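Enquirer: Before anything else, here is the set of structures, which you'll find just below.
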Structure I
Amino acid sequence: MFETERMIYCSQIGEGGKVRNSGLVDILQDTSDLHLMNHPVLAPFFKETGSVMFLTHRQVDIIRRPEYGEHISTKTWTYELNRMYGSRNTIVLGEKGDVCIKSIAGGAFMDIRTGRPIRVSADLIAQVKSYEKLEMEYLPRKIAVPDTDPVITCQMVIRRSDIDMNDHVNNARYFDITDELFHECYNAKRLRAEYKFPIKRGDAVFADRYDTTSGCIISLRDDSGKVFCNVEYTL
């Protein structure tokens, strides 16, 4: 288990004085990244082999959004790991110790040079400690896109600021992109993302929004229909 502490500052706050969806994901991914960077088993392995953990999906259940100036602590741990995939829980606690955010993230071992998934040794997996799974609702990794016509279709602009150190859109920035198409985005009580293919700068990206009874689903694709990412908002 790994823990970080921080304050909520203006860089996480968006419209209406609420923490942005991408701000919440930044908090989660920073803690997870620090965990992997400092992991006694996985950190040396990633460095020696030139591999990474490629995020495949994320679920964020929002009990409440932390407030500006609030001191928070974030805890993360691996609850499942095999030779190809891993899953983790991350929670955000408010300054009074209440759980603000519960989340799930899954990833696959990948060779960063080839962009292909890899299978690691059973000996390596045996050295990684796993913890008890967090009590929460676990939805499927895949997001079921409605078999109807979208209510909105438009081309999205991929900005230079969306691109991260791996030369593709950072997983938190997908929410910045899709938030533009959903007015109630900051009122969401649950966020889900299914990451299929990374968006790179220069890619033509189109967004299809499908309204649901509890929010909406936004699918990001190229002009041939290949889906990069599906994002779901639940109010």
Structure II
Amino acid sequence: MTALQRLFDGGLPQLVMFDLDGTLVDSVPDLAAAVDQMLMLRGRPPAGIERVRNWVGNGALVLVRRALAGSIEHAAVDEAEAQAALADFMHAYSGDHSATSVYPGVPALLNWLRARDIPLAVVTNKPERFVAPLLEEKGLGAFDWIIGGDTLPLKKPDPAGLLHVMASAGATAERSLFVGDSRNDVLAAQAAGVRVVAVSYGYNHGRPVAMENPDLLVDSLDALI
């Protein structure tokens, strides 16, 4: 019996939903390049990959605000400045994504789930316009539903995206799974009443994701199968 089946009392889920950045792909190198380009347009020094790694996970606007603040705390950043910087960031990020890589174990799990006709979704705080092209570019195939950070009025940690997909799929909370890498992912899954698997390698603002109490923690997604 696989680890995935043990989560569902020997059966299989009706639906598996995934976070994207930090779960399926390591996108920080390209995100950091776009952040640094936005900062340099403003005569500011680059933030660099390691700082950006601790800032991602709450959507593009929050990432930009953190970059302008130079800190995870960004309340003092002017909103008009943040919106102008966001436009520059989005333009920069619309370019090349060659530095983004798929994590080991991801293709094996996706292929295993698709071979069993289990519906798949991505629920991410990344702007929706970037999600499907990135999945295609990285060879991760088609997902049945894609929810971006701007698809619905609310994004993670609110469970709205998960609940929307579950309703569309006709899947119950008891037979649904969310896979993510951060506190926002665990909170969204718990609020939706679904089981949650966390990956140890992702982005969680420098805090071990095990501290968020997921149902299962794995070092690679192929550990589920």
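Enquirer: With relative contact order in percent (Cα under 8 Å, 6 or more apart) coming out at 26, pick the structure among I, II it was computed from.
Expert: Traced to structure II.
Enquirer: Here is a further query. On mean projected area of the Cα convex hull in nm², which of the structures labelled I, II is highest?
Expert: I
Enquirer: One of I, II was used to compute helix-only ellipticity at 222 nm (-39500 (n - 2.57) for each DSSP H run of 4 or more, over all residues; to 500), and the result was -12000. Which label is that?
Expert: Working: I: -4500; II: -12000.
The value was obtained from structure II.
Enquirer: Now for a different question. Comparing FRET efficiency 1/(1 + (r/R0)^6) of positions 47 and 183 (r between Cβ atoms, R0 = 25 Å, to 0.05) across I, II, which structure shows the greatest value? Intermediate results must be reported in sequence, preceding the final value.
Expert: Values: I: 0.05; II: 0.70.
Max of FRET efficiency 1/(1 + (r/R0)^6) of positions 47 and 183 (r between Cβ atoms, R0 = 25 Å, to 0.05): II.
Enquirer: For which of I, II does distance in nm of label points 7 Å out along Cα→Cβ at positions 15 and 55, calculated from the coordinates, equal 3.4? Spell out each step's value before the answer.
Expert: Values: I: 2.2; II: 3.4.
It traces back to II.
Every number in this text was worked out from the coordinates using simple rules, so none of it is lab data. All of these numbers come straight from a predicted model, not from anything done at the bench. Cβ atoms are built from the backbone, for glycine too; each structure is taken alone.
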